[in-house]
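Novice: So, here's a batch of structures to check.
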Structure I
Amino acid sequence: MSKYYSIDEKKFIIENKYFGGNQADLSKKNNKDRGCSIIALSNYLYYISKSQKKYNFLFIEDNYNEFIRFSEKIAKYFNIGLFGQPFLFNIKSALNAISKDYSFKYKAKTLVLSNNKLKIERFIIGALNINLPVIAVNWDNPNKVLKFHWVTITGLRKENNKIYLEYSSWSKKYISALDDFYKTSFYTAFIYFL
């Protein structure tokens, strides 16, 4: 038996072409190399600007160049270091500053360092059920796409007792088993906000 949870992907895809943003398109070298947190948060903000009226002031048009311009503005709220922004509090700090500058209130839901598969599944489904993506970070994951990287989770599929996550990275859609997503990583964290 199969069960599927997802955001409205039509509102996530930029120009009917890009499945989220790509940090390689940012202007500063350090952001190109280590700016995945910038893109993950920009993906989230882009999506809620299209799916929730109270946030539609964030983006003007469905245009990839506009998305990158907005991501460059978001980059100001991050201090990208040698290891990028490796912790959940980095995203929360940026989000606090952005919410002040853009005059909106939010409530964050977070999950850090959980190796409880059911707890992670319920956390992600909780966000997707209210049409919100989840921003996630992995550290030392052997999966090249997830290793020391922030991604934006857009869907979860339960199929034959396995759970698969759909997520955005490098403007593409990837699918990984939930077990592969967190079991091999020393640090995994998740956040979404209302």
Structure II
Amino acid sequence: MKKLVISLISLCTLGCDKDTQENILGDPTSIDIVTGMHIRSSRNSAPILLGNPNSNNKDNFIAFPNPPIGTLYISATSKISNVWIIPSMAKKSFQEIGFSEILTSDIYTENEIDSRSELRFPDQNATEIALPLERLKVGYYKVFIKKNDTLYWDNIYVSDGSIGIEKLIDSWK
């Protein structure tokens, strides 16, 4: 039986194109993938859509700038109690998924988020927050907030300034 499973996985790996493999082996609700994001330079700037964001923000907060270099600011419509930053990886599959229909505030548990987080900012009790991100490596992350006992999240790309914004945009085309 073990050989059969290994053979099937090998066959799929060798015989399928990359997008087919990801659709067969991937999960669009996985907590550690980023399928797109909104980038913006400031709170009031119009966001630029990249990919198909697997976020559950519902206009409850704005994370800016995205991509941040050093500090991420969060502005919310009501007080945020906790913030978590989880490392993720970009996945260009699932671009046709209606994430607003499948991602709900209770799809992930607070314990799951906390156990996977690289940075935690508990007991915030504020609507405007500045988060130091200097300890994070360049890459994709999910930003989770807890507000009124409900979880919301959005996707960011942490930069060190070495990649231009045009290159980031082109990478999602």
Structure III
Amino acid sequence: MLDQEIIEFCQNWNAKIEANKGDNLSDVYERYRDLFTVYNKLYNQVPDALIAKGNPYKGKINDSNGATEIVVQYLGGVNILANYHANNLDNDIEAIDRLIDQEVFYIKIRNGQRDRNADLEILQNVRSANADIKAKAILQVIYLVRCNLVHGSKDYQEYQRLLLEPLTNLLRTLITQLYSALSK
């Protein structure tokens, strides 16, 4: 159950996000960044929610696995993918697959250098028939693009819209699902 402070935090940020109706590149970047702020707040609540359900996360909790595998453990990969499908986001997942496959974007960047092998592993996982693996890979892309954006590896260019718009759709839908689950 979310406490009042977290509910108000999400409401305030969602009001800001909803007010951003622009289509300029800066609006696209801002929406993604602001949505991730809400997602960050929510996924940090998940470890306690798992404990409350009697199913604590087994392992070290950090930002990376908090945004990915712990959320998948809580919501379930099948549920995440079904929610994406129900919200007509299959094309957004396919777009992410295509952009990684064609090397339009580098997802995993280490010390300013692309890591194609890591990208190929992410791509393989995005294509996985295993729902948990696939969902985790999608969440990993969302997380890594946020890292690239915040840590100066994502250039401010119009073509970034190709990646940020589908990820924004996926992130917005995930936030709604996670908020609902945490509110019960």
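Each value in this text was obtained by applying a stated rule to the coordinates, not by laboratory testing. Since the structure is predicted, the reported quantities are computational estimates derived from the model, not experimental observations.
Novice: Work out which structure the value -10500 belongs to, where helix-only ellipticity at 222 nm (-39500 (n - 2.57) for each DSSP H run of 4 or more, over all residues; to 500) was derived from one of I, II, III.
Specialist: I
Novice: Also: Taking volume of the Cα convex hull per residue in Å³ for each of I, II, III, which is largest?
Specialist: II
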